[in-house]
Structure I
Amino acid sequence: MKAASLRELKSELMHAQKEDLLSLCLQLAKFKKENKELLTYLLFEANDQDSFVFAIQQEIDDQFEAINTKSYFYMKKTIRKVLKGVKTNIRYAKNKETEVVLLLYFCEKLQALRPSIQYNVLLRNLYYRELVSIEKKISALHEDLQHDFKIELEELQTL
């Protein structure tokens, strides 16, 4: 089945009844976990970005606590999983400041991880790629925020 374009979907939704829209949203939530997570964010967490960021930071802490540090192989798998979750939550928020805060926090946790990521090329490259990404994202923010975030970024670049 070929999916309709976004424009076609939008025009169809404009003409739908309120009850139909509600049932469509519930069907989307039942169909895929990401849809349910997005609806949860939009309905309950979008109004309070600070608590959303704090909750995601707690989630990152928990995931870093659970990392198997006996082997770099298992560390890489878990770290990539954590980063994927962080980026998914960033995609929900669509807020540049939230994105930078969460990525900086992820990099802080990654830098503090023991055994050090310096001894593994893939983890070190992942870390530096994220720092470059953060630097680009910071340049799109307001000047005051740029200054604050650049200071944090410089601290992370001294690994």
Structure II
Amino acid sequence: MVFTLFITFVILLRISELILARRNEKWLLQNGAKEYGKEHYPYIVALHVSFFISLVVEYSLKGSVSWSMLLLILYFLLIVCKGWVIFSLGKFWNTKIYRIPKSPLVKKGPYKYIRHPNYVVVVFELILIPLVFELYLTAALFTILNAIMLTVRIKAEEKAFLASDQI
């Protein structure tokens, strides 16, 4: 029961993030933004969809699984951090890479301290969500897959930062 409620909550949170991203995407495009990294975005979507499928499959195969209140609390603290990231970027926050030419990079909130705080949050989400329910295979597999994806993603984002400053 706890697993079902938690996964439902996380999925609804992801859907609300996608709705916000779509709204921000419209604003970004209306303000001359250019998209970067289009070619790898479907793989990111596939990674995250597969993550949820893996959670459900591993949980179902495991039978009785306990859960950790401490890790659940840490996850909710992580959601607060994600909110800080999203709030700091405002209309610039998106699941895709958009840059408005010559626009300055956001340097407030967690962006004062870390270049890519959103990715730090995602790394910990993909670790904590399965570990709350002792789903070690999903945690390990998707930590590795996400690390591979982030090497591609961060390179594309850095390229977008450089390219948009030169336009």
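Match the computed value 16 of relative contact order in percent (Cα under 8 Å, 6 or more apart) to one of the structures I, II, and report its label. Please report the intermediate quantities before stating the final value.
On the way: I: 16; II: 34.
That value comes from structure I.
From which structure (I, II) was Rg and Dmax of the Cα atoms in Å calculated, if the value obtained is 19.1, 59?
Derived from I, not from the others.
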The value 11.5 for mean count of other Cβ atoms within 10 Å over residues 28-35, derived from one of I, II, belongs to structure I
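Please compute distance in nm of label points 7 Å out along Cα→Cβ at positions 20 and 60 for structures I, II and give me the label with the greatest value.
Working: I: 4.3; II: 3.1.
That would be structure I.
For which of the structures I, II does the calculation of distance in nm of label points 7 Å out along Cα→Cβ at positions 12 and 148 return 3.4?
Details: I: 4.4; II: 3.4.
It traces back to II.
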If FRET efficiency 1/(1 + (r/R0)^6) of positions 68 and 132 (r between Cβ atoms, R0 = 25 Å, to 0.05) is calculated for I, II, the one returning 0.35 is structure I
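The numbers here are math on the coordinates, done by the rules we state, and not lab data. None of these values were measured; they are calculated from a predicted model. Cβ atoms are built from the backbone, for glycine too; each structure is taken alone.
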